Structure 1
Amino acid sequence: MTRRDPPDLFAPYDESAQPAVPIEGYANTFRRNPARPPIPRPYTRTARTGPLDLSPKLKPGDDNLAVIAPGRIALGQLIHVSGRVLDEDGRGVPGAVVELWQANAAGRYFNPLDTRDAPLDPNFVGNGRTLTDREGRYAFFTIKPGAYPVPDSGRWWRPPHVHVSILGPSTLSRLVTQMYFSGEPLNAHDRLLNSLPDAAARPRLLARQIPPQEVEGEWLAFSWDIVLRGRHATPPAP
């Protein structure tokens, strides 16, 4: 699989679509974000062109989070998530690595830091990755994650969501964000989703459910395109 040569110029980010951090009641945003403005630096060749080939990072089955081995199927609503990774001009980005990580159907992460009193699923680890094809298409099988309360936040619950990382054609197009599900009541109260100053940018983080009659399988399907840069870029999420 070959790539196009990466562009020499990148459209600036729309500041109104950048999350306003730190976020009250979410301690991680205080620890993970600098207190001072970043220092501007000129683009280097490394930032504009690398990494070029990330296919060795993948192995067969990485795109199926719902089945970790034959006969070992995760508990929960099976879903299929697909879409395209696009550049700022709307062209598909081939060879991009799309990584997912998420909570299980009970809203608990397979992580020692998550000690909440909710069940773990021995058949669900909750992370995976895939490579986009020549048209920038990607797809995953997984289960719909559950909602969960944020510790020490005043009883604020996070809606179902999936964390996403995209390694595109250059370091400058790296994106870490979250995918939400349309129609979830908790979306309106999520402090991360609503940290975007531009309300028109928030729907870019919502996956669209595909009508069940159009799905050839016993699962719910969702479509979500990811735009790496430019005016219509998918907003980052802390």
Structure 2
Amino acid sequence: MLGGPYHILAKPGDIAEKVIVAGDPKRVELVAELLEEPRLVSSNRGFPVYTGGYKGEQYTIACHGIGGPSSAIVFEELRMLGAKIMVRLGTAGSLSKDIKEGDIVIPNVACFHIGSGTISAYAPGIIPPNAPTYEVLVELVREAVNRFDKIWIGPVVSSDAFYAEDEEFINKWTRVGVIAVEMECATLFTLGHIRNFKTAAILIITDNLIRRSRVKGEEIREKILKTAETILESMKRIKTVKQQLETNHSY
């Protein structure tokens, strides 16, 4: 894009190749505490972006806001600034009575409504690839299995309208096997394929749409930190193109 990013006011060297993205600015602030010497590289429009060290590597933690349009801007600009892998640390609503608050869901695909605004703007008239990168998904599952008593792996739906998730919505998606609803994974996975960066997501269930129950954000603080560590440890095992070249040319 001519002139570079308009919203993330950072320089290319400020953004690491491996990035955790989250919708809640407070979640970003919390996860940034896991980094060594985290520095705030952008806070424009209330979207904090931190970069710091973790066990010898640089990582960025960035806020993407709510929904497809907001998150698409952030994913695009992070990619412009050098990001190669983006993993979403999000929350979701369960569409199964068996998946309870505090449970972990790892999406293997993100469904969306035909005509979904943001995705249709990128891929008019077609349903584009909307699955995470296999390599990242495998490492994320491998790490999560070792850290959590139980995880759920399955399809989620990315909804554009938080308050439109009524009984008809629930019935429509549960009939086709969708296990949870959130708002940004489909945009992330689709843009990963279009813009050539790797993606995955891990979601914490905060409410159950079947049982109409919910937990507050502060009640899952420790789960957020544990999930962030899961992402960081899994991304450590994934080599970027730069790291592969450095490995291949080391003597």
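Just a few scattered comments:
- Identity of the structure behind 1.9 (criterion: distance in nm of label points 7 Å out along Cα→Cβ at positions 26 and 162, calculated), options 1, 2: 1
- Origin of the value 22.4, where mean count of other Cβ atoms within 10 Å over residues 90-97 was derived from one of 1, 2: 2
- Structure responsible for -500, with helix-only ellipticity at 222 nm (-39500 (n - 2.57) for each DSSP H run of 4 or more, over all residues; to 500) calculated and labels 1, 2 on offer: 1
- Per mean count of other Cβ atoms within 10 Å over residues 82-89, the highest-valued of structures 1, 2: 2
Read-outs throughout are calculated quantities, based only on the coordinates presented, and are distinct from any laboratory measurement. None of the values given here were measured: they were computed from a predicted structure. Cβ atoms are built from the backbone, for glycine too; each structure is taken alone.
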